[in-house]
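I've put the structures underneath this note.
Nothing in this text is a laboratory measurement; each read-out follows from the coordinates by a stated rule. Everything quoted here is computed from the prediction, not taken from an experiment. Cβ atoms are built from the backbone, for glycine too; each structure is taken alone.
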Structure P
Amino acid sequence: MSDSLREPWLRGIALNPAAPSDVLIRLLDASAGPARRLMCESRDLPDEVIDAALRHPDLQVRRALAINRHVDPASLAPLATDPSSTVRGRLAGSPWPRPRRVRPLPDDILVTLLTAQDSGEDGLLTAQEIIQELLSSRQIPLSFHRAMADHEHPAIRIRASSRWQFLTPEQRQALLHDPDPAVREAARENSWELDPEAVEAVLPTIGSLSKPFVLGTCVLSPALVEQCFADGTVHPLARNPHTPADPLTRLARHPDAEIRKTVAARPDLDPDLATALAQDPDEAVRTRARLHPFPRTWPEYWAIERVIGHGPDCTCPIDEPATEPAPDWYTACAASEEPVLRRVAATWPGLPPHLVRPLSQDDDEEVRVRLACHHPLAPPALLLAVFVTRPAHRPHLLTLPHLPRTGLAHLLTHPDPEVRTLAAADPTLPAPPLTDPDASVRRAAAANPALRPDALEPLLTDPRTAEGAASNPSLPAPRMHTLLDHCLEGAALRRPPTFVRGQKSGGTRS
């Protein structure tokens, strides 16, 4: 066997969707090299392989599994108490590469990570560092956030107090009078955000990067508001929901059009000010006032804010908003003459089917793109059209089940190799493009299940197609084992390693 074929064969088998468990378990050995990590973090895995990886003595295997976005997160629960802090940290830090729509972790894993008293045996990460990874990972669903204030575990209620403005007034009062003294203390420490005098006292101690956030979200004293006007730092005030009426009147007449534009869309704006801003000399200000007629709500305001000015190549995370406008409002947006509002409607996955088709044919490209990326009923033809024309969205579109995988022969001559790669995997092709000048296209063509097992043999011995042929689901399992016999070192590796269910894995320093 040529050494040049070893790595392509291993990588191909690692990603072969038809590889049985006994084949994949052999790849858990260190002699599999980078293919071991590739398998553990980049594909769906049978239960037997997950079980073996969870209990593998090498923490590199467990670290790779912890960021696998294809495996059901519930299956990864043992990693939340792994002996290695870096394994726990990987699990807390979300899958990689991070998708636009991150699947939440189950509640039991969240509780385990958030209440851990230690980080693991190696001490490379602290428990608090792991929690910070989790808090920024987008893996905590809103349902869990909303239940934290009433959770039976005091540590979770303490965590809830750190999201003070997210809580209802009743929840805040309950935490301030919680039977657990540590919870009460945490609630008192976090309640400063809605106390103007406390905000004024805390602000000097806050770093410059956090100051705009505080000025844009907390309740401010009159003295602090005046200081913002004196310093010229009024931009955060324009979007702060707590900004009083008098400062808003001054902001609505501010010489900076960007500030007037932000104020023009506020739900709490005086109607007379709104009328004046609708006639503002600046077109952008007039547009914001026109887009959102009264009556307005803050959830509607933020829904528009998440869309306006982003452009058709926006790849912002797709997260569930903390507050959602009423369905009737989204329905009205879908029929609006304003493209921006139709873009807003296209981002709502609950939009009724009878409104999806008109938006899929909308004259505004950004409406069509947003519908393709956000709505589960977006027509497959639209998904394919966006895939072809907007490369920025291809990684996300490839994760969607309705992206067409057949009928793509017309794209084999497309100038973009990423488009040809998608087409080369079409199992209905009469002849996959094995001689395409691009390596990714050849690899996809060699992995096409339309190829018969006997046609794979010459491809396996050609370095240009070896990896694709090894990942072809038509490759028989005995042939995969034969290839591994050549690639893996040691006679013991001719038999899958055995891991005893329930055996505690050991950890080594990375």
Structure Q
Amino acid sequence: MAVAAGSLGAMMALLDISITNSALPVIQGSIGASGTEGTWVATSYLVAEIVIIPLSAWLERMLGLRTFLLLAASLFVAFSMVCGTATSLSTMIIGRVGQGFTGGALIPTAMTIIATRLPPAQQPIGNAMFGVTAILGPVLGPLIGGWLTENLSWHYAFFINLPIGLSLITMLTIGLPHRELHLEEFLNADWLGIIGLALSLGGLTIVLEEGQREQWFESATIIRLTLMALVGLALLLAGQIYAKRPVIKLRLLLDRQFGAVVIMGVMLGMMLYGTAYVIPQFLAAIAHYNALQAGQVVVLSGIPSLLMMPFTPLMMRKMEIRFAVMLGLVIMLVSCWLDTGLSANATGEEFAASQLLRGVGTVFSFMFLNQAAIASVPMHEAGDAAGLFNAARNLGGSLALAGIAVVQDQRLWMHSRRMEESLRANSEVVQNYMHGMGSPTIALQNLVGTIQRDALVMTYNDIFWMLGVGIILISPLVLFLRPLPNRQAMAMH
């Protein structure tokens, strides 16, 4: 029951990263926010979540796992109600930051429960449950958010957390034993590391999210945030040297297997969150899909997770990890390649095969890397390893969203200029087109619209091509993975 509760909590937290994406235009209108201000509805959650995830191991040691999770789940539901009843941008952002801080705590602790509460023989089953939630959360978000917005109201994208949260609190109360508080952890904490972690990850995430919109280092705000992130990094490194027990053990990254797992986790985050963002944008701009229709296409990648879930524990016992992860990466590479040939006539059907393949590849890669992350370290450091791995995946999502914004801006301009340069005003083809439209004004508007549409399609093809190159670059890291321990070795471990 504890494992089921951990997986449910992680699903709820991961779902809320993307559940507002489909409803964002409606939410902006309801709370009186501009397009730029509205992006903070999503960004504020992600920033808070990325900061809290690595701190979860320390908070768990101080409060005890059960108390910590009950507190996080209760506050998450409360902040969800704040978001659902918000009538202004400031109230919404306060609620989303609170959701991020409390929801982020529910993600790595799910892995900790699996590592510490299950016998070694059952850990593959627990990891399969967690892996499915981690994969399904981001892809189900746009679908559920779109359905609730279209059929009920955007408020229910937040109110849905009330029954889920109450179920979670009940399961945690029954499934986990109480442990006394260790408040001395608060007094002896690595405060240099805690402050540094908040400043560095918070500053870096905001820079990545807002950099393109603010013209990067032409903005004084981006410069200040970058300096804040650098100061935070310095404090975090100082904590690694001077603290008796650093709040986050960066030395774990020196282990060749765990370091490779974290880097591949960043790339998985880029694939997971990047495609969940790009595909709805393409379908809305090119195929004119609404939020619900786009969400239905995105959720296709979650179908293999559900179908393969019963078999993943057996696969983790029988398949060699390097073969499984490489197979997953190759399948994801093929899925990216299929999406590099999109045209202006593409619809959701064009993404069906690539989304299903992407789902299969993610299952193979993520399930085994998730298991390797906690098998790479001693059991008493499982919480720190889980925090680092999950933070890496979410950081990959931030990198993907920032990179997509930059690529869209630059490649759209480049493709547009190249097509314009190829069209000569005195060309017979251009002249015939202009005359055929009747009005020169209408003809020019149509020509400009066609150029912009085709340039946008080429830009999306470039994005999928770049994701494929990223997969190729991290593939050699598979060689650093060690075989997963067998049952006896796991028990000794």
If relative contact order in percent (Cα under 8 Å, 6 or more apart) is calculated for P, Q, the one returning 21 is structure Q
From the coordinates of one of P, Q, helix-only ellipticity at 222 nm (-39500 (n - 2.57) for each DSSP H run of 4 or more, over all residues; to 500) came out at -25500; that one is structure Q
From the coordinates of one of P, Q, Cα Rg over 2.2 N^0.38 Å came out at 1.01; that one is structure Q
The value 14.0 for mean count of other Cβ atoms within 10 Å over residues 218-225, derived from one of P, Q, belongs to structure Q
With FRET efficiency 1/(1 + (r/R0)^6) of positions 90 and 442 (r between Cβ atoms, R0 = 30 Å, to 0.05) computed for every candidate in P, Q, 0.10 is reproduced by structure Q
